[in-house]
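Asks: Below you'll find the structures, each written out as structure tokens.
Just so it is clear, none of the values below were taken in a lab; they were calculated from the coordinates. Keep in mind it's a predicted model, so treat the numbers as computed, not measured. Cβ atoms are built from the backbone, for glycine too; each structure is taken alone.
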Structure I
Amino acid sequence: MSEQQFETLQLHGGQTVDKETGSRAAPIYQTTSYVFEDADQAAERFGLSDPGNIYTRITNPTNAVLEERLTLLEGGVGAVATASGSAAITYAIQNVAQNGDHVVSAASLYGGTYNLFSHTLPTP
């Protein structure tokens, strides 16, 4: 596949044409859960040894297209779509800070972020 220009990536990055229908647009999967072939497959998926959809907050084909598109547009190695800004902030802090580290921030933060820093993450 030839390298797509930025404008094309904005519209089509991270997706492929549906082989069954020929649809160009990425489908929207409005589901919360997925069916497993058996208990072993479910255990492997939840154990992250078998790639595949588990639960829509963890994996979703629609989100996967968004994540891949953002990765391509930003020239990154990966992206994570979250359910909310608060989730994104929590993931970001947990990714860079370890137990005992200090986070310096303004006092005029969004209330949820303030509570995360002041009440949820501090160690005794």
Structure II
Amino acid sequence: MKLEPVQSSSAPAAIGPYSQAIRCGNLLFCSGQIALDPKTAQMVGATAAEQADQVLKNLAAVLAAGGASLAHVARTTIYLVSMADFAAVNEVYGRHFANHKPARATVAVKELPKGGLVEIDCIACV
């Protein structure tokens, strides 16, 4: 099966040797997004909730470039620097996935790139 890289200028450029997403058949595997502004590459938001909003906007831009939307997401993984931010991030996440509830895992990590407080990746069906 052919693997096709997906690129969006409306999301931050990859900061390493990886693609924003890879499409394989009708599946779209999106790399983790942190709260970088796509134009300036600067971190957006001082709190995990503020960052989560930008993260989900970035993820939506990558999904759109791959022919999908948040409504097509089958699974997400949320990475938090502090589980104390779980409720605040969950509230923002719930707004973006209003009537659609993908399968999800949330894990605590020691740190994230660029000092981020939250990162989210996903798998979508196109």
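Asks: For structures I, II, which has the highest computed value of mean count of other Cβ atoms within 10 Å over residues 23-30?
Replies: Details: I: 12.0; II: 17.2.
Sorting by mean count of other Cβ atoms within 10 Å over residues 23-30 in descending order puts II first.
Asks: Give the label, chosen from I, II, of the structure having the highest value of relative contact order in percent (Cα under 8 Å, 6 or more apart). Walk me through the numbers before you get to the answer.
Replies: Values: I: 21; II: 32.
Top value of relative contact order in percent (Cα under 8 Å, 6 or more apart) goes to structure II.
Asks: Just checking, which of I, II has the largest value of distance in nm of label points 7 Å out along Cα→Cβ at positions 71 and 95?
Replies: Values: I: 1.3; II: 2.0.
Comparing I, II by distance in nm of label points 7 Å out along Cα→Cβ at positions 71 and 95, the maximum is at II.
Asks: Starting from the value 41, 32, 22: which structure in I, II was Cα extents along the principal axes in Å calculated from?
Replies: Details: I: 55, 43, 23; II: 41, 32, 22.
Structure of origin is II.
Asks: Which one of I, II has helix-only ellipticity at 222 nm (-39500 (n - 2.57) for each DSSP H run of 4 or more, over all residues; to 500), as calculated from the coordinates, equal to -7500? Provide the component values of the computation, followed by the final result.
Replies: Numbers: I: -10500; II: -7500.
Label of the source structure: II.
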